[in-house]
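I've put the structures underneath this note.
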Structure P
Amino acid sequence: MSLEHDEAIEQYILDHIDEEGDLLKALNRDAHVNLMRPRMLSGHLQGRLLKMFCRMMQPKYILEIGTYTAYATLCLAEGAADDAEIHTIEVNDELEDFIMKYLHQTKLNDKIHLHLGDAMEIIPTLDCMFDLVFIDANKRTYIEYYDLIFDKVRPGGLILADNTLWDGKVLETPKQGDKQTIGIQAFNDMIAKDERVEKVIVPLRDGLTMIWKK
């Protein structure tokens, strides 16, 4: 299929799913105008999918590794139970003002706990058994994140890992210095062999791996 056809299909999908909502639209525009690498935010389609996962699962405890703009955070909060707790971790403290600008505009803010700092240091301090974990941070350390959170996910819980097709680079032999591609490939290979979970890669945007803990 041509790029034009792919774009037309994507637009057709967006026209036939729930709307993004005014706040998320504003956040999306703001990120594209004022932030570097706005492509990193989840966007309309993935955001509605994250909300749908939460609608179906009704998770009480959610962990997000990599807040960025809090777009995905807000989508998770939309679908989660009223008494849910969402712990979201962002290493870049320069994004705090942007994040809080949008969290403060929604009543969903009461569900969300923003942690600024290194996820590897913060996660051990969280005294929760998580129902859902969304990994969307440093691609070099996906395996380390996974190992750190695995025992904190309840049996029957869901782990979502974003960007696992990495713009198709997973099919290539990476350059020696391309540690992000090397990290994603190693993570994918490890998950494929992990018999403690069931897994499937969804070819949505840049690849989303769904991992169900037995």
Structure Q
Amino acid sequence: MKKPDYQSTVEAFENYAIGHTSPEPDYLYELYRETNLKTMYPRMLSGHFQGKFLTMICAMLKPERVLEIGTFTGYSAISLALGLPEKGIIHTIDSNIESVEIGLKYFDRAGVKDKIITHIGNALEIIPGIDETFDLVFIDADKENYLNYYHLVFDKLLKGGIILADNAFWDGKVLSEPDKADREALGIIEFNDFIQNDSRVENILVPIRDGLMMVRKL
């Protein structure tokens, strides 16, 4: 029997994992479908597998305050909110009001509308003005600014708090020397290398979807 190639094996394991993960609620599937129909880059959406992971993380950590940088159409914000304790609140930031508006009705359908505070604008400008300390931060925005976001949120993160950063593999571009004009790939590599050498934290790069860097503040 022919041995399967590595890529097909990885995809087979990913499909098996998804098939053995609790199903997403109907409203999240409908949000996924609407995102695919109405946006140019639907793969920016977290989706079922990663969304369930975010819900589980929140259910385990029970964070009172969460910061999300990069709302897109709100799938990840809903997923995070579904795992929050009763008094938990999410601040989510995005510069694209059109994509955020797609998700607003789903916030209501999911029963988490009162747990999500939406900010529209430049996250680099908005974050300093949010007078909160956070237990959990999820970064999933423009990749060239990941390290800038990290520096901005670090002092707002409680000791023992967690930062999750999506796309830490960036389609495998981290494994080779990227084009000097590829600011997003360079931004991810710079971010990953900085985290690996930051003595203030411990970290693990989890091979979920496109790579999820998990950082705990010491």
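Could you figure out which one of P, Q the value 1.4 for distance in nm of label points 7 Å out along Cα→Cβ at positions 68 and 204 was computed from?
The value was obtained from structure P.
Identify the structure, out of P, Q, from whose coordinates distance in nm of label points 7 Å out along Cα→Cβ at positions 108 and 180 was calculated to give 5.2.
Structure of origin is Q.
Where does the value 4.5 come from, among P, Q, when distance in nm of label points 7 Å out along Cα→Cβ at positions 12 and 156 is the thing being computed?
Q
State the single structure among P, Q that was used to calculate mean count of other Cβ atoms within 10 Å over residues 28-35, giving 18.1.
Checking each candidate, the match is Q.
Computed from the coordinates by the stated procedures, all read-outs in this text should not be read as laboratory data. Everything numeric in this text was worked out from a predicted model, so none of it was measured. Cβ atoms are built from the backbone, for glycine too; each structure is taken alone.
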